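Structures for review follow.
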Structure P
Amino acid sequence: MPTQENHKTYFPMPGINAGMLTLEDLEHITDLVRRYEVPMVKVTGAQRLYFQGLAPEKRAEMMQELEIPAGLPHTRSRVHYVQACPGKTWCKFGTKVTENLAKALSEMKLDGPLPYKVKIGISGCKMCCCESWMRDVGLTAEKRGWRFTFGGNAAGRPRIGDLVADGLSDDEALDLIKKTLNFYLTTAKYKTRSARFMERVGIDALKKGIGLI
């Protein structure tokens, strides 16, 4: 990559779903890196690609070409990111397919902007490679179906998410997650992560709010 001053700019490549890349994606990324002289491409822990260190004018041009909307994901009625393991399709230990859920969750439209960023982890078996227990929304595949947890956090005040429901089909999981996030966005204070929200309201209030009890 070309050597240039580190301008400490960055932004994620849009449209990358749970770290899964096609040949066309790779060719497109290579073309962008060459044309805009991107000094560093970073694969993040969230399974996304970040273009880093661009000159401000090149960053603006590249964002315009990629049609990146203004505002952060949680201000646009969308989740922050979806992280998913290879699942049953690609891993011998996987018991459920993860790709369809990852795509559906990354495209899910909510009733309004979320209070703060929401990270989703989907693990296709009980080994929990995507650390689903420690994500705002966690899905882990079990024999009877998906286990859905909410309110996990892996930051300075780590928290294991509360079990909302288990034995879920794909459609049941998607429905409950949407209800949960809509309850969260209408109930939580601005800039309150789900872990702190669940510490305040508790799992029973959440289940009542989404119609489970």
Structure Q
Amino acid sequence: MAPDFRYEDDLPRAAGRFVAGVDEVGRGPLAGPVCAAAVVLDRDRPPPRVDDSKALTAKARVALFDDICAGALAISYASASAREIDALNIRQATHLAMRRAVAGLALAPTHILVDGNDPPPGLPCAATAIVKGDSLSLSIAAASIVAKVLRDRMMTRLAAFHPEYEFDRHAGYATQRHLAALRAHGPCRHHRMTFSPLRQTTLSI
């Protein structure tokens, strides 16, 4: 079943006026930021064929990203860097990226739907966490697509500065190619030094 507006529609009238879907991408990689997007969709003009970003091809995600940007009432995107992840831990850094994304919305949301088990503290309005929300809520699914497309673009830009790691091929995840590059070159400043196996290394960044 594709995501729809069932959770948005279940909210009280005032709370459901401007619902922001929030999702993140990049919790698991060894390098790069964790990124979050917040999207307030126009309920009268929902983007077509939206699904959880993980269920879509890269080409389909980009096409839907364009549709979402063209029709959404408000979109915001934010990140927490590898250094912030190391300083805070990945859960707290993810919450930080989500709060930043919500704070950047040009339209104040009346309720927030967040993918996962718990909404980040410090949001400006009431929020509901939905497990696997990116496959259930259209607003969260749209946010998952925006976050994924923009993080992939960030990692492609990083690859231009650090071609030895091929960030554009694996987006910082622990693929065999990435691990081989780490063995050959050691980590750079965009690697998460608190993540295994990087926290075992004595190499300077």
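Since every read-out is calculated from the coordinates, none of them should be taken as a lab result. What you see is a predicted model, and the numbers here were worked out from it, not measured in a lab. Cβ atoms are built from the backbone, for glycine too; each structure is taken alone.
For relative contact order in percent (Cα under 8 Å, 6 or more apart), which of the structures P, Q scores highest?
Comparing P, Q, the top value of relative contact order in percent (Cα under 8 Å, 6 or more apart) belongs to Q.
Which structure, out of P, Q, was Rg/Rh (Cα atoms, Kirkwood Rh), for residues 21-124 alone calculated from, if the result is 0.97?
Structure Q accounts for this read-out.
As an exercise: helix-only ellipticity at 222 nm (-39500 (n - 2.57) for each DSSP H run of 4 or more, over all residues; to 500), calculated from one structure in P, Q, equals -9500. Which structure is it?
P
State the single structure among P, Q that was used to calculate FRET efficiency 1/(1 + (r/R0)^6) of positions 173 and 189 (r between Cβ atoms, R0 = 30 Å, to 0.05), giving 0.65.
Working: P: 0.65; Q: 0.95.
Computed on structure P.
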